[in-house]
Structure 1
């Protein structure tokens, strides 16, 4: 798993024209963040956006599939490959990014521990 400097630069330029993004190396690839949320991954010259039932059909309709870091189709990650033509079209890229960021926000909200009720005093 690797991401070339030129591919990282290209992705930052393309996504950065839509909204501010940052990256962090993770497991040999890159994770992309917007608004403090991990919404995309890059690995071996491919970028993937976070998905759930709200945006997965867009990726499936485009003929792309999930990130399979272990090579096992039974263990996909909830990130799907972004079609190359989407990366080249700022309007479409912005819409797809917004959906992926919203998915990341919902996932983060679900994973937050719920506050414990305050102890009752007698």
Structure 2
């Protein structure tokens, strides 16, 4: 399989920087969006293999962006891992209800996110 494209939607520059560090040295291309609306536009243009989505962002939150992405034929099969630092009661279920394929809380542990990314990409391409 060629190098996988991963899109990360998060409005926090520190989180974007951390994800660049996490993915450094991995065989992935990282695409970045700062809100849910930008994430939808970028996903439709770039066709990422996986989306990492922050739950709380300005303009459009991650839940709404996920619902819209999962409703579009071009992105319906793209796995989405919801990431959140607040982990409020109900966030996990709301994420799955919106269509997420996985849910993780921040701070992200490098080994855990790399394992989750690999599992979702493998699931998409090898188990389909």
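Coordinate-derived values only; no laboratory data. Everything quoted here is computed from the prediction, not taken from an experiment. Cβ atoms are built from the backbone, for glycine too; each structure is taken alone.
Quick notes on this one:
- Structure with the greatest value (metric distance in nm of label points 7 Å out along Cα→Cβ at positions 70 and 102, set 1, 2): 1
- Read-out helix-only ellipticity at 222 nm (-39500 (n - 2.57) for each DSSP H run of 4 or more, over all residues; to 500), computed value -13500, structure in 1, 2: 2
- Source structure of the calculated read-out (distance in nm of label points 7 Å out along Cα→Cβ at positions 54 and 78, 1.1) within 1, 2: 1.
- Answer label among 1, 2 for the case where P(r) over Cα pairs in 10 Å bins from 0, in percent, calculated from the coordinates, equals 13, 51, 33, 3: 2
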